[in-house]
Structure 1
Amino acid sequence: MRLTDLDIIVTAPPAPGWGGRYWILVKLTTDTGIIGWGECYASSVGPDAMRAVISDVFDRHMAGENPENTELMFRRAYSAGFTQRPDLTVMGAFSGLEIACWDILGKDRDRPVHALIGGRMNDRIRAYSYLYPLPGHDLTTFWNSPDMAAQSAADLVARGYTAVKFDPAGPYTLRGGHMPAMSDISRSVAFCRAIREAVGDRADLLFGTHGQFTTAGAIRLGQALEPYAPLWFEEPIPPDNPAEMARVARAVRIPVATGERLTTKAEFGAVLQSGAASILQPALGRSGGIWETKKVAALAEAHNAQVAPHLYAGPIEWAANIQLAASIPNILMAETIETPFHDALITSSIRVEAGFVIPPDTPGLGIEVNEDLARAHPWTGSGLHLEMQETPCDYVEANTFQGGAPPSRE
């Protein structure tokens, strides 16, 4: 069996675009006619550029290869151009292609992917979700409203969720780490207080940031949140400095989580060795694919750390996350995004039920992709999947956060 054909579909979820402005789906076909699906989580260059990168990675390292040889293909891509170091864009391309290889292998053997990477360790996976606006909530005010966040949290808990994530701590700015405004700290405390009052001990609070603080700023914020006992403090400083993140972890009595912007065991290994985090959040469409992330999970296990796969993408990456989660002993939970479009794109083949996901036993990733639906929603904009703001933190007026995919500039 050999890999022969590649097709790339860039699909745009309908507004408000939870999961990003677009998703890059890849479809691989073998000479035996088996089709495998993957998803590339790549947001640092636009989708047209990523099409070229994905095609180059496939043509150069994977075309004509047996899809079983994921280790060989990974080493080719990882070493290309005499690099042998983590490359966010190349690994974003390879990861989605590698996921598609596992989908093919599972279908060829009539087995789910988790059966091929260690078997079924977990019969159900604890799910968590961001707090998204409920019907009737105003999108422009929701992100800064503790009361609306508490209502959304109560709704999730009523549906069976036992963990909810939110990130009210101010702007993500390309200027690097900043000291939070006192108003941002006060708002963050108000969110934690309101949500804790709404859910009690029925759910864990997952406090999200996105690397926007200096070390000292993250410590100030984290210590202010300690009375509400969040389960994690997510990516409190930029992700490229594990030593400084370890300083935050030592100073704050909230477990630190990180990983959505990291790729390969090299970067995750540095996090573990430094003591920067006790919870790893790989995004499988970027972290190196299923096999590489299985190695990351093993490294975490050796450091007594847990894994909580990240998701701000489409449902094919989610399906890969669930297959990995089913096979590892140190899974904590997996992020989910429940929208009608996510569900329809995989024809309801995996769903959250009472706050948990049951890993499918059907072959491959366990999903049936609605290809016609994916092609019917092409991305036509010019923005990136996610974008940071250029303006700095505002210490006079309130900072306004508009969710993970704010209105595009076009």
Structure 2
Amino acid sequence: MKPSVRQSGFALLITLSLLALLVLTLLALSALVSINGQVAISGTYQVQARQNALLGLNLGLSDLQRHAGDGTRVTGMAGITGIAPLAANSTRHWCGVWRNDGTFVAWLTSGAQTSATAALQTSTPGIELVSSGSVGAATANSEHVIAGKIPIVVAEVPGAPGTATIVGNYAYLVSDEGVKTPVYAPGPVPVVAPVIFSTSATNAQGRLRDTIATAAANLPKLIAYEQMFLLPTPAVALTPSVLQDNFHSATLTSRFVRGTQLQSGLINVNTNSAILWRNILQTYNASPSAPAQIASAALSTRGTTIQNSIAAYAAGQKSANGPFRSTADVAGFMATVFTSGSPTASQIMTVITPMLAVRSDTFRIRGYGEAFNPSAATKLEAAAQCEAIVQRTTGLAPNGLGNKFVLIYFRWLGPGDL
């Protein structure tokens, strides 16, 4: 073969190789542009989902301010309306608001109807805003809590001019932190330090109780209940699962507005949680002024009795399936639980009355948002969830809505945190 022919063949090979590299480069650039575009679109949907979650959070705060800002309002968990502690009862921990004459105002949950049955609207499916990430598997003491999804509708989108389109959903849940036992009762005006009752050092309540005693000096450093698993613990470790087991019955701290002060150490009695009532009775036992002790076995049985009978009790200002409106009503109810023996209901009430309240001023709000593809409204593109702790303060809200609620803690939640 002549040199010129060999050179021509080599040049052709080089040319084809360069063309192949150029094609590969173009394909790579095309794929990169496509991926970047998809990432940008995904980011846009994620931003929309977060905005929808914040919408839900703010609407929950608005409802809380509107319905519970008035200091005469009563709050409590939906269990006092007769909803029993069952794994399937996903509305038992809704927060309700009543007027001081006992008339019902609202459930602070998206999609809720103002009825004693606490039913959800059926126009859209619900979402569990307290689920396995918060309380573990659903049980009688760790119920999941549902809220209704509310559609976000726009008049039209580019792909469907003149046609109303759902572009997302939002949901919110306001839960009452005052119906839980505060594990930390800070100043400036603590009333009492509630005590967690347990007959065991290995169950969820016992582990939490022992950790509180061991790490009391570190509790002021925490800003959220979920951080407690970071505390130094006694021999039996305090794990996130233990905190999940106590989620419905314990909180880091809660404060109550009393005149011009915020007091800690109080508990809202409008709950049918047996665990919470056992803690109240154990706090009586721990008081130096208690004239006689309630036996440990009686603490367990009396807590269950209170849980099962509180809804049906009707006397004084309390109606059946309604809230306590005063501590005098609580005294009458306790007389039906402690009917004989020592201590008497009167002796118990003398000790615990200063720590009792019939409304709460600290609440947890969870917001949830979804973003849909406008061209395929059934296609979920992104979801987001957030949480805030809000506190009623001594300052006044505008428009005559009572004392102002302020946000004291906020975080974005992952799917596994709900």
Structure 3
Amino acid sequence: MKQSQLFTKTKKESPADEISLNAELLIRAGFINKEMAGVYSYLPLGLRVLKNIENIIREEMNAIGGQEIILSSLQEKSTWEPTNQWDDSQVDVWFKTKLKNDTELGLAVTHEAAITKMMKGFINSYRDLPKFVYQFQTKFRNEVRAKSGIMRVREFVMKDLYSFCKDEEEHNAFYERSKEAYKNIFKRIGIGHLTYITFASGGMFSKFSHEFQTITGAGEDIIYVDENKGIAVNKEVYNDEVLTSLGLKKEDMVENKAVEVGNIFTLSTRFSDALGLKFKTEEGDEKSVFMGSYGIGPGRLMGTVVEVLSDSKGIIWPENIAPFKVHLLMLGGDENVKIEASKLYEELNAKNIEVLFDDRVDVNAGEKFADSDLIGIPYRIVVSKRSLADGGFEIKKRIEDTGKIVNIDELFEFLGIQK
């Protein structure tokens, strides 16, 4: 990608109506565009990050047996009435609408009931189980407040996986595998060191559900962390009885603000009972399918990364999710600089290195450096008269203050490229 052809532009000033760091930086750097409160569009740079996050999640879900689908956002009233979730007193974040024939519909807030209804056509026997089905799909929630940038919005993509098992034992085995998959996701994305599996209320179905909470001052949750054991307890269930049951001591717990970046729930047979999802056992009996639900919001993850990994200059993207690996800056209008920068751009592309090439000729060096820091690509390469006179190209990591001059072979070695 050549930056001269990128339709988005960086901004020097923060948006006046944003109070969250993630929204301020992502808008200034040209990753997202605010449409209205709680609604954002993803621009080319932002979409590349979002898709990189989704691909990591997809790989981990596939690795534990997930099969990807996409369900409809439009939901029938009748689908949600059996679980009382159409009732606004039970679920108060529906966006509801009507067809021209007055049939009432809702824009999906989640998909437990919808996928249970669908799976009635595919699960009949114990031989059909277990099944693990997931999607990346747009959800709509009529939140009263949406003030945390892309971490709390009214329209967002969610990865939601649903497990369908013969019994609780089979469910528990998958539930534990999903925990490990989630840990892998947060580690690969770059926030594993700040993210704790957190015990939270299990509601009517189990003693606990499990959240994955990332420590940040921008978080809306309070958790108590045992840093030695690497686990946490949500404030909602934080009491002596819970600590004792988990083998934790109050004196070892540290209070932190955090943002929930993922969750896993045991649903038991609530939805299968209500919607009639049953199967024939090997003995010929009929049983309700035992279910679980597993959610992650890629956009919320993206916002969380910005909150915890930025600095005073801008965003610092981990390499696995960055929009590009290299930001190549061409400084000055010297013809030889243009030739060498363009040549390097082509060589990096030939090596399958994703490069954003700042080939703009009407922008000075200071602005280019500031834009590069703001955008936050992991490696910056500078081609200038000075670098060429000194023997090659200046390269530095985004997290470092200074770079070094290298020749083309050293550059490839620095980037981990085979010659």
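Key figures
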{"quantity": "Label whose coordinates, when distance in nm of label points 7 Å out along Cα→Cβ at positions 23 and 351 is calculated, return 4.1 (choices 1, 2, 3)", "calculated": "3"}
{"quantity": "For 1.13 (Cα Rg over 2.2 N^0.38 Å, calculated) the corresponding structure among 1, 2, 3", "calculated": "3"}
{"quantity": "At a computed 20.1 (mean count of other Cβ atoms within 10 Å over residues 87-94), which of 1, 2, 3", "calculated": "2"}
{"quantity": "Given 0.80 for FRET efficiency 1/(1 + (r/R0)^6) of positions 167 and 359 (r between Cβ atoms, R0 = 35 Å, to 0.05), calculated: source structure among 1, 2, 3", "calculated": "1"}
{"quantity": "For 0.25 (FRET efficiency 1/(1 + (r/R0)^6) of positions 79 and 247 (r between Cβ atoms, R0 = 35 Å, to 0.05), calculated) the corresponding structure among 1, 2, 3", "calculated": "3"}
{"quantity": "Highest-scoring label, criterion being distance in nm of label points 7 Å out along Cα→Cβ at positions 191 and 287, among 1, 2, 3", "calculated": "3"}
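Every read-out reported here was derived from the displayed coordinates using simple, explicitly stated rules and does not represent laboratory data. Keep in mind the model is a prediction, meaning the values are calculated, not measured. Cβ atoms are built from the backbone, for glycine too; each structure is taken alone.
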